[in-house]
Structure 1
Amino acid sequence: MPPRFDVSQVPLQGGYVAKQCPVRAQNDMLEPGEPLPPDPFMRRLFANGNAFEAEIIAEVLRLHPRAVVIGAESSDALEAATHAAMSEGSSPILSARLPADLAGRRVGRPDLLIGAPGGGYWPVDIKWHQNLEPASGRRSALPGLSSALDALGRDAAILDEQYAARKREEDLLQLAHYQRMLESIGMQAPDGRWAGIIGTEQRVVWYDLDAPIWQTPSSAGHTKVRSTMDRYDFEFAFRLDVVAVAEQHKRDPSIDLLTVPVKISECGSCPWWEYCRPQLEKPPGDVSLLPRIGWSHWKIHHDHGVTNRAELAELDPRTARLVADGIDVTALMAAAPDAELADLVSGKALALLASEGVATPDDPQALCARTASYSDVGLSVLPTHIDLARAALGPATVYRRRAVSEVTVPRADVEIDVDMENTELGCYMWGSYISDRSNTGIAKTGYRAFVTWESLTPDVEAENSRQFWRWLMEIRRGCHETGMTFAAYCYNAGAENTYLRRLGIAEEPVAKEIDAFINSGEWIDMLREWDSQLITGGSSSLKTTAPLAGFQWEVDDAGGGESMIKHDLATRGDTVAQDWLLAYNRGDVEATVAVREWMASTAFPGIEQVEPARDHDFIAQPLVPRSRAG
């Protein structure tokens, strides 16, 4: 996608701009206020990332004495030195600055350039995070193709079927940026568009930038699978347009900007969040404040005249369900009064209409025309979006989902709540809380942690995880042998499953046992239990749901970012930080217990459904934000 505007005067952009929010690119140009400085976690990330990059570069230089390090001072000199090294066929080239792509408005500094056998170069970046994960359980795993630091090239890469390459969009978009810059000077590798990331595994993980791996919105509300290069070209060109128009707006405020604030996951770490936040949170609040409504869904709602949560809450759930089922409700409402429904829709659609009380030619007129207008995009999640808006703006803090008459939670004689803690290097703690509900005596009740404060290596991680796993399975076997029921719980099982499967790769005899446990009915994801039955209109994270159950953490600033800062101190022998991490982890497992007990309590018959008997009774209540516990 080429830019739509004249971008010839836009400042040259690095690869970061394609992966950042377009509103941020706009605000960077406009400077509408004082940007926030990086928070402690981001400062830690930058510092550790720089230290890791220096460590990898030193190791590459040790293994490749003929490597070329670009050490010029000015940008022009760096580009000239890089081009000279590439022209001579040097490899690897470190700390390069590719010649500026003036036509494409690009500048870029890949951490490494690795020569390909047929000429040209592969771009490689160094990132302070893991890039390989267990392939088991991944529906669309990318090949775990990687090469060692002593044989950097893709031609030396080995496919390990036990692992998959992690799909991090921001990393791959940056690699695509370097690929386009290499192509602009004819220095790309000839055998396809491949690029690599060196992560904390200290291997080059290779990615095919032409592989279709990203689901993105297309016309009529549908999705299309696109390659990283396609996605990059669109995102980069759009941001060039955004910056170009922002420059014009700066000179002439009558020119409309291309973007307005939309809440996304990046917002919390953005320097312009305090500028965008008041605009989004002005009552009744932007629709993007609702969970899992990203930019594409936000645009669909805005295109249909729904710009805030109150307008979304006022849509009709019954009509929305028909739209979600693929029925063109707008066409039904526009049909001639004497037209028979059977002549307008198929048999399956007739049954769906009948299930919603639409059985005669006159019945479609009772549906909501504004909600029916979404028929042109077939938004399958429209009913959920309406419920989220109603739950967010309603008087209660939590509601039962539609058709949920009673909230239930799987229980057992012996229950163990589990929560793991990790950093970029791996998992260092497995915390647990045992509840012996039937006084079996099989295990001691209370909190227990399996933790290591050593610097994390694969062997250190595996040994600590092994001890936890053996303990957990011993209790499980004890329950089975005595006829008692057993259940283990976590909150959002994705991370725990990943690190359990990593243990299975490190210790093959337990791999099948781990996989069987993960897929058993005895390993219960409490986030899934919550989301399938309850709705708040906000986040379903443990830090949000546990306070609704009356739970509060003992430590200040309880969160994953703070825990990583504390872990850096803990591995240096800081006992205060170690105690904080243990208290934080204990809080997480006790919070999971609290959520489960609350969900199973007798108080829940009093929790209203998000859709009462008459929807109009609900939306007649004041649609204003209300305070929440915690």
Structure 2
Amino acid sequence: MNKGTAIVGFFISFLAGLGLMAAYDRSNGVEVSAESATAEAGPVDHASAVIPVTKDDPTWGNADAPVTIVEISDFECPFCGRVNPTMKALKEKYGKEKIRIVWKHHPLPFHKSARPAHEAAAAVHDLGGNDAFWKFHDLAFANRKGLNAANFKKWAVESGVDGAKFDAAIKTKKYSAKVDQDLAMARKIGANGTPAFRINGVELSGAQPTPKFVEIIDAQLAEAKKLIASGKKASEVYPILVAKNAKTGGDKAKAERKAPPPDTTVWAVPVFDDDPKKGAKEPLVTIVEFSEFQCPFCKRVLGTTKQILDTYGDDVQIVWKDNPLGFHPRATPASNVARAVYKAKGDKGFWAAHDAIFASQPKLSDEELLAAVKDLGVAPSVLKQAISSNKYGDKFEQSSDIAQDFQARGTPHFFVNGLRVKGAQPFAAFKKIIDEQLKKAKALVAKGTPRSKIYETIMKEGKTPPAPPKKNLGAAPADSPVKGNPNAKIVIQEFSDFECPFCSRVNPTIKEVMAKHGNEVKIVWRHMPLPFHKKAPLASEAAIEIKKQKGDKAFWKFHDKLFAGQKSPGIERVNLEKYAEEIGGINMVAFKKALDDRTHKARVEKDIADGKKAGISGTPGFVVNGYFISGAQPYGAFKKAIKLAKKEL
């Protein structure tokens, strides 16, 4: 193929990616993706763009793709790891012709192992190219707790890089400059946390769900299409759009998605006698903090809370509520240790334990927790017993339920005299609210309200939590898989997808629901494979065939195998057959024929249609006797819905 032909072929396939032309397989009359019609293009220099992209940046996708996603990330950040399934879904949905993903290093200063990991990754990219980098990237995130020099070399070799060359490259420290360059770029564009994304310059922060990305990408594809139609070259699309979006804060679609107004609702968050407190004894402003000890953002906000107390002295009190998150396995043991110290030593002891445990983070093993609080005068045997028995679990559940009720799902989460403040915000964000609340409280005191009654008085006008939304969903088909009490009057219909990482994440919560409410509820499975999860539909059909042959018990075994193997070895056809054989007693001839013939495709589509009709479009989604729970919510959300459902029986 000559050079001119190659350029023409690339341009045609690029137009196909924008929807201006369809690539067509004439042999079978099936429309195919643009990605299958062309190879990945070589590098394009976008070093002069507002958000630069150069040959030194690890990339995935075509250099002339109409949408560039700049991913600013940290190998040690748990939220960066959490967004990886979303990035995989975007790759599968759009392909290399429509999106380009560009990696920028952003090791956060309090992640001590992150900086060396990023320098190692930069070395791998330099020595082995993009493919080697992404292999290293996947290994680093899969083994986030093992970020050390020995593993960096091991992963580099597994990624195809010569070990001796890697060692020599690391010794030079030459890749430190690349990491510093990326950090400077992130500061310049205001990307201070991780993960952060710029989609053709449009800002998206945090581990957002796939639909958030899709909304922006689709809008940018439309903008790129207009540019190409106006005569712009494919290589000019990114510099033009990133300049426009970085300058204006985004395109028209982003303007329409402008941030909602601040929540000015005063929420009636209860404060109990056994909640640890610090600061004023008779405060004018009460700050309720939902937090936990393994969360890095909870640690990050410590300087802010200290500044608040130093600034406002006897006018402000901070009230602690434990909200150990399910995906932080060491949060609950740490909370039990702090609570045991609180029980023995009161508020002063609790806050000393609080500071010591955060100072130890991320070292939170049982031994490390005991070492952290060894000087606080509580016997190790008492602390060990608190950990092993989850002694204060009921208290944690109470606080978590309240957090759920008031939609304080993440940590840290604050209520300042009932006004919501989300996340590890800077002092200035709190100061504005505190100053306003001080004026309000002083006015109440002037009218005769005792200082000791200020919070109680304000809470009388506060808003209590809303009930969960409802969905009008009829009974599930009679052949739906069921577990729990088959005669239970409380029915939890679960709309789920075997390829969805959030569906996998909620499974421990469902086990907890069954353990605590098993005799009064039943779980009914509804299939909802999402369109960008290409392997999910066949997995659902396979599960239906298992149910048809061997009943509910076999279905749930197969269900567990699919989720256990979701990432590795995967849920491709070959593994579906392997899992079916492991169930035992399955007629594999009939099983394979059902998959070949797509026998159960219509049955899957029936569940999808029922869900969509009820207004359910994402997974996981749960309907508890009409009450709707969206996403991988904690146990408290289910407990609340079950309690409401029981009242209506």
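Table for the structure above
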quantity	calculated
Entry that produces -12500 once helix-only ellipticity at 222 nm (-39500 (n - 2.57) for each DSSP H run of 4 or more, over all residues; to 500) is calculated, selected from 1, 2	1
Top of 1, 2 by distance in nm of label points 7 Å out along Cα→Cβ at positions 65 and 201, largest first	1
Of the structures 1, 2, the one that 16.6 was derived from, the read-out being mean count of other Cβ atoms within 10 Å over residues 177-184	2
Answer label among 1, 2 for the case where FRET efficiency 1/(1 + (r/R0)^6) of positions 265 and 529 (r between Cβ atoms, R0 = 41 Å, to 0.05), calculated from the coordinates, equals 0.65	2
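No value in this document is a laboratory result; all are computed from the given coordinates. These numbers were taken from a predicted model, which means no experiment stands behind them. Cβ atoms are built from the backbone, for glycine too; each structure is taken alone.
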